[in-house]
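S.K.: Next come the structures, one after another.
No lab work stands behind these numbers, since they all come straight from the coordinates. Model, not experiment: these values are computed from the prediction. Cβ atoms are built from the backbone, for glycine too; each structure is taken alone.
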Structure I
Amino acid sequence: MNVLEQGWYQKHRWCALLLPLSGLFYLLSAGRRLLYRLGLKKTERLPVPVIIVGNITVGGTGKTPFTLWLCDYLRTQGYTPGIISRGYGGKVKAPRLVAELDNAALVGDEPLLLAQRSGCPVVVSPDRVAAGRFLLQKRPQVDLIISDDGLQHYRLARDLEIVLLDAQRGLGNGWLLPAGPLRELPKRLASVDLVIANSGYSALAHAGMTLQSGQAEPLLPDAPPLDPDTEIQLVAGIGNPGRFRRSAELAGFKIKHCHFWPDHHPFQADDFNMLSGPLLMTEKDAVKCRAFAKADWHYLPVVAHPDLAATTRLTTLLQKLRSRYGTQSGTD
């Protein structure tokens, strides 16, 4: 956790020095949203339903594992979903269909992981409307689009909004960026369709979700498995590395040292020059490190498990969505 994040979540008083900048952030973001409400900025609707999966805070909330779960769930409901993403950390300027062998430095780490794991087509572009149109052009069988981390991208019209919260860290000091971790004020949660608290209870959420770790997997094919009795070096470049550490400990790993970088860190081989012995990292980091990985480097996959309240509410929302679009989507 960097100094700024420590201030947010440990509620250090010096964060108040940044409140004037937070006021400016509020004026700009609220003004932009008002322009869309008044129709002065155009909202564009795609011909298929759009589900936003996002958050109102910066940093990790479990959005990627939830999106993977959502893809599987939507298929059980008769949909053929696709995913669009900004491709944060990548260099793509025009819409691009992500291939499983793409470089994370080009398309972004989360889109590459989603392309490898979801079984859904994934398109990245800073312009999510253009990404959606490109996706439907390239994969016309897609009848529902998941917009990854697009809650504040108001140009794209949406049918459902799902927000993930970190129940353990909450909303920090409750202030907007940069004095706090909030992208939008907490009252924004009242207008979304489903709020899910990750790894704990939150009074702000409709439902909950847990993350379950799988067995450690090697980055290189045919590499030997990781001996659970071996001390490991923990590596992460994610929004909430503390949660990853807790997951590794719950999985039984003995952690010798932790090495944490900022979220979406563009890992290079030189980052590991001073590290030796078995390494354990997140799956999101593994997609950036596989090209220069060693035989004793492993990643820890996690699987999202939304609770009954989440699946029940989501099923009801999808039924309403299906009736709104008729036979255009969600049919066998």
Structure II
Amino acid sequence: MTDVSRTHVIRVHDYGGPDALKWEEAEIGDPGPGEVRIKQTAVGLNFIDAYMRSGLYPQDELPFIPGTEGAGVVTALGASVRSLKVGRRVAYAGHMGSYAEERLIAADRVVRIPDEVSDETAAAVMLKGMTAQYLLRQIYKVAPKTTLLFHAAAGGVGMIACQWAASLGATVIGTVGSAGKALIARSHGCTHVINYLEEDFVEKVNEYTDGEGVDVVYDSVGKDTFPRSLDCLKRRGLWVSFGQSSGPCPEFRINLLAQKGSLIATRPVLWDFIATRKDLVSAANDLFAALAKSTVKVSVNQTFALKDAAKAHRAMEGRQTTGSSVLIP
């Protein structure tokens, strides 16, 4: 017999602005085979949530519960789950439906939170932190001799990645859009900071590298930084396009990479780097180790009640937040 209880969630019935986020009562049953039920203690807030809410990233069906990362406590186990216990603190990323007080999720998609890491930090860092992990440790193995350019260095992923890259011995060049963000970037590992509104980032990169260029460019901006990001690279350098905050990059002929120095280009997404249980645990443990050693420091500067998700989205989209933000069920 299924034990159905009541909980609350945020649902989107129609695409739109923050007011499309509706606080509603919902039912939650027992976990099925291979699942666990989690009472959530913190939910991550990310721009991708707004893209889904607005319809920029359309969902398979409406209504839907947004959100892709969270942390909490296991309250029930489904059949065949042996790796977790009731009461265990866990976190996850990449699984839709986190805007909820309680939820069901596949047991192999959650990871244990170590004692040194708080629930709020785990909820705030899983998505951005594991993105930084695959960028620096898998797509390109950053090392002491690496010189890299990171666009949006004061953004959520940027602050984590630049700290981490600096701890690995790399020379980190970051771009930002204001003097205030330049201060943030410098305090988070950047050796050099370029305000792209006042300076030509290609010229400055050439200056900082004595004309050699960088080994790798990490670009989450897209349209506004392409193709000039390619002009910052050494011969056979790597351009990593992992986002499009200014809009998608225009289509280009692949011969452009040959013309600019036999360059390599890739467009990765996190999900392909945590698709298997082994890869997920490896990436998460690497991230948690960096947090525990303070190699990476994450500031949760804003908390909002989950029921006030619309308020949180307005603040996020209005650039009124700094560092990370979480929703508290």
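S.K.: Given a value of 2.9 for distance in nm of label points 7 Å out along Cα→Cβ at positions 100 and 228, point me to the structure among I, II it was derived from. Mind dumping the intermediate values first?
M.R.: Values: I: 2.9; II: 4.5.
Value 2.9 for distance in nm of label points 7 Å out along Cα→Cβ at positions 100 and 228 corresponds to I out of I, II.
S.K.: Could you figure out which one of I, II the value 22 for relative contact order in percent (Cα under 8 Å, 6 or more apart) was computed from?
M.R.: Working: I: 22; II: 16.
The value was obtained from structure I.
S.K.: Matching task: -0.22, -0.27 is the computed value of log10 I(q)/I(0) by the Debye sum over Cα atoms at q = 0.10, 0.11 Å⁻¹, for residues 68-163 alone. Pick the structure from I, II. Provide the component values of the computation, followed by the final result.
M.R.: Numbers: I: -0.22, -0.27; II: -0.34, -0.41.
That value comes from structure I.
S.K.: Further question: Given a value of 15.9 for mean count of other Cβ atoms within 10 Å over residues 28-35, calculated from one of I, II, which structure does it belong to?
M.R.: On the way: I: 12.6; II: 15.9.
This value belongs to structure II.
S.K.: Which one of I, II has distance in nm of label points 7 Å out along Cα→Cβ at positions 124 and 212, as calculated from the coordinates, equal to 3.7?
M.R.: II
S.K.: Comparing distance in nm of label points 7 Å out along Cα→Cβ at positions 4 and 244 across I, II, which structure shows the greatest value?
M.R.: Details: I: 1.9; II: 4.1.
Comparing I, II by distance in nm of label points 7 Å out along Cα→Cβ at positions 4 and 244, the maximum is at II.
S.K.: From I, II, which structure was mean count of other Cβ atoms within 10 Å over residues 92-99 = 23.1 calculated on? Mind dumping the intermediate values first?
M.R.: Values: I: 17.2; II: 23.1.
Answer by label: II.
S.K.: By the measure distance in nm of label points 7 Å out along Cα→Cβ at positions 292 and 316, tell me the structure among I, II with the highest figure.
M.R.: Numbers: I: 5.1; II: 2.9.
Between I, II, the highest calculated value is found for I.
S.K.: Shifting gears a bit: Consider the structures I, II: one of them gives 2.9 for distance in nm of label points 7 Å out along Cα→Cβ at positions 44 and 260 as calculated from the coordinates. Say which.
M.R.: Numbers: I: 3.9; II: 2.9.
Considering all the candidates, the number was obtained from II.
S.K.: For structures I, II, which has the highest computed value of mean count of other Cβ atoms within 10 Å over residues 36-43?
M.R.: Once mean count of other Cβ atoms within 10 Å over residues 36-43 is worked out for each structure, II has the highest.
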